[in-house]
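Scrolling down, you'll hit the structures one after another.
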Structure 1
């Protein structure tokens, strides 16, 4: 454990995640996998069993920092399983390290290929000329969809919420602008103004919402960055279509919503904590909320495009109908 704690690459990656220098569940999962690979390869151990133990420990360390990053949980389970399989075959330490290298490469390739596929499907299916699309936070999959639509020659505009208090939306706005996609950045609380024609000029009122996801549950409820549920609800009430783009690594066969209230970002992002304590102000900075399935029109994955009430069919296909799936 000492070597794991002192590993500079692990420490830097964890710090970058905590400080918001790496954002989006996909980019966080990939960066974490790369750090785990470097850590594992650098271990100076001779016993494959001890090696596997250290691998599980470092995966658990990352998981504690991002308990609702389902993509990371899914792919690290795969990596650990591959290493455990090598041990069962009584191979040496070098075989264990090769298993980490190969399985991490396969996992990252799978994530990236799924995002490319979703981007292609979403670009063709979800986006039309003249669209004004509202999005929230900084989803790699949303970015893929928008960029691929732009490359197809489709003309559209994007409205991005700042996504306070970390301002992840600013990162997406910068990326879109770099690709030459017209983008407008708004405060989170202004989203309703750009979803309701009564409040905004009709030529700049969003006619679609496209959101990413941290997790997708059995009934099609979606865990997203705090604020996503309010946007989806406002869109639903304004009769604006809401689409979620998420790869199947994020689908889960069990409820996790009870964990949401306990997952918070650094409270000092909201208000300086010492000053808040002096004034008797309590601070909350929740990371996630849940978009109800009734506020979602379609979920686009690399496997299929489904209404939220059919999400269970994808879960069944992935997990084989076990683990309590109805």
Structure 2
């Protein structure tokens, strides 16, 4: 098992753009993913290589929240403060591979009890849940890239598959608009000619989707991985590469956070000096701190518009 190196917090100020915010390294571990922030300002994120869920307290103290995380990736704290985790997807790097039991779980943060919300659909096991979001009714939506499929978990526990091949290719990050009327998700297909974009769908009151459109296209560069959304409906997508990783993805998509309006217009680009950038989430007392997982680091920076805990 690869050992994790925990370093003291450092500050990195980017000068590549005059509009770049002060970007700080909140903490450093091995391979960071899937951040989410609770109401007390504690940040939970996955450390995939060593299969752990980490906790960075509001005071800046780093600890292990859960060992043996079953290759957990995307996380979400629901309105009741329970931790939703997408688990079991294959994780591969040259000469290194991890696999687990594909499922979506919910952890009671007071007792530590883990409940399985989804592990199969119509008798067939999931292939590897990746990311999850929630709407105003408390329904969960999660991506399963290997399916490929997107599922909805109703508050009753009923599971519905709302999108699948051939309509989608490799879904990754997922979000719901503040008015609960649009579902966004990232296509992250690195194969030649693969979809590398954010798709948008009308989201009906019953949780079904229709009227697909391309909201933002990253092709031919690396697509986004994960994303969050602010109260104005702007998406914050973590995308890009700094060096080739042996796929057809080009370096045209610079590494950083892409702030994209509800109309699909790029409003701002915030460079992040790390491969691989993966995901982000809002936190802080005013929900104006964006935490970004990238490579071995968890970064943070301030923004002007408050985010949503989705």
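A short reminder: the numbers here are calculations on the coordinates, not readings from a lab. Every value quoted in this text rests on a predicted model; they were computed, and no experiment measured them. Cβ atoms are built from the backbone, for glycine too; each structure is taken alone.
Values for this structure:
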{"quantity": "Origin of the value 0, where helix-only ellipticity at 222 nm (-39500 (n - 2.57) for each DSSP H run of 4 or more, over all residues; to 500) was derived from one of 1, 2", "calculated": "2"}
{"quantity": "For Kirkwood radius over Cα pairs in Å computed as 20.8, the structure of 1, 2 it came from", "calculated": "1"}
{"quantity": "Structure with the greatest value (metric distance in nm of label points 7 Å out along Cα→Cβ at positions 95 and 111, set 1, 2)", "calculated": "2"}
{"quantity": "Structure (1, 2) behind the derived value 2, 12, 23, 24, 19, 12, 6, 2, 0 of P(r) over Cα pairs in 5 Å bins from 0, in percent, for residues 159-278 alone", "calculated": "2"}
{"quantity": "Per mean count of other Cβ atoms within 10 Å over residues 47-54, the highest-valued of structures 1, 2", "calculated": "2"}
{"quantity": "Of the structures 1, 2, the one that 25, 20, 17 was derived from, the read-out being semi-axes √(5λ) of the Cα gyration tensor in Å, for residues 39-222 alone", "calculated": "2"}
{"quantity": "Distance in nm of label points 7 Å out along Cα→Cβ at positions 135 and 247 - highest-scoring structure of 1, 2", "calculated": "2"}
